[in-house]
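Student: As structure tokens, here come the structures.
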Structure 1
Amino acid sequence: VDALKGAGARNILAVFPYFAYARQDERFKPGEALSLESVIKLIESTGTSEVYTFDMHLHRVPDIRQAFNIPAHNLTTIPELARYIKKNFELTDTIVFGPDQEAEQWARIASVELDAGYDVLEKRRLSADKIEIKPRSLNVKGKDVVLIDDIISTGGTLAEAIRVLKNEGARKVITACAHPVLVENAFTRIYEAGADSLVSTDTIPSPVSLVSVAGLIARALERSQAQQSLRDYGDRDRT
């Protein structure tokens, strides 16, 4: 960014397909840094004009515009993922699930594209030392399930969700995510839990990064340039 500024760039639009530090948006242990806040300050201090990212992990910050002091846009890849699944998998009597309540927003968006109902898995405490995980409301017996989340890291949460859905009688479980971090044997963990397939976008390169976000980026930048042209026209009109 500094080099571009030095070369005379007027506006610099930064695109982060995966905003890696968004998950550290609070101090989970004493002495930890607020990495999200630190990285945002660094981006802003370089003179970046505007930021674009996808499905940013904002569970404690409700809106990306509250995190940045420059224009920032949190786009979603979930409709693209859902359309890919609809085109490439033979699904019948489909339900879209989020592995937990935080993922309900992704399940809801995907359900529109798949013309399906959606639900999430909930933890219910049965006793002091026993927890039950079950679908909140929908019956999955004999149905095809699309299990979707924003990020898959170790795959532990997803694997647990897959086992629950299979035990509840789901016929097929297709798993999907925007950002395939996939560390610590995540592939093995997910497939051993009973997943029938795993698909993600290419915000992070991986063997399952089958859905390109290039078109989403291009369209977002085209809209930004069109808006800038209108602003420039207005500025000229006032002079």
Structure 2
Amino acid sequence: MAAVSRSDAHASANALIRALPFDSRDTLLAACERQTFVCGHRLGTEGTPLIFFPETAIISVINQHGAEVGLVGFEGMTGWSILLGSLPLGLSSVIECSGSVLALPASELIRLCRHLPAIRAVVLRFIEVVVAQMVDAIGAAAHHGVSARLARRLLMLHDRGVGDSYEITHARLAEALAVRRASVTDCLHVLEGQRTLRCTRNRITVLDRPALVAEAGLTYGGAERAYRQIIGAFGKP
């Protein structure tokens, strides 16, 4: 693990940290350690509970059944239930796309939130976005088919990644959506036939984002708008 040096203090790739005033940002970063993880690594499985601020990594938050309840990248953080003093919710954080994160003990972030109003305010705003993302996910699962939900999931990855291409398998998408792999494969074939996506072995490239947004329909956009309204710029055009 690499501690964040003072020379890196204003260069964090995490948008929540960048949204802080310089003094609060420096204080938070001084408590963080930069870590790098590969896809599939399960975070926080031992020792002190940690909060993670992704920089280039993307993290999937899953429930005890393996279904995804949230996706977090450079725009956010994990561990919000700990900060609220909630009972254990049975949630786990798994690296979806390899990359770096900033980690610090949950107890330290709780202490900083108590003493630095700017940090507390940004964290609480992000928790509002988390709630909006969960509302979107519930609505998508209850009222929309696999194709729209898949399009939403791919847009969420696209928003958090670099470029238009990312590594992911049909099996992983099916697991995240809690649907059959064959259903995901069928939907991807249709989207590829429409030239919305290009699919190669373990890799998907977004070719036509507006078409993917149209496919997602009302399942996508609520949490993203909330983020832009209360925190800052987010998402791809």
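Coordinate-derived values only; no laboratory data. Here the structure is a predicted model, which means the values were calculated and not measured. Cβ atoms are built from the backbone, for glycine too; each structure is taken alone.
Student: Assign the value -13500, calculated as helix-only ellipticity at 222 nm (-39500 (n - 2.57) for each DSSP H run of 4 or more, over all residues; to 500), to the correct structure from 1, 2.
Tutor: Answer by label: 2.
Student: Of the structures labelled 1, 2, which one yields 47 when percent of Cα pairs over 20 Å apart, for residues 35-170 alone is computed from its coordinates?
Tutor: This value belongs to structure 2.
Student: Moving on. Taking 14 as the value of relative contact order in percent (Cα under 8 Å, 6 or more apart) derived from one of the structures shown (1, 2), identify that structure.
Tutor: The read-out was computed on structure 1.
Student: Distance in nm of label points 7 Å out along Cα→Cβ at positions 19 and 147 was computed and gave 2.8; which structure, 1, 2, did it come from?
Tutor: Of the options listed, only 1 reproduces it.
Student: One of 1, 2 was used to compute percent of Cα pairs over 34 Å apart, and the answer was 14. Which one was it?
Tutor: Value 14 for percent of Cα pairs over 34 Å apart corresponds to 2 out of 1, 2.
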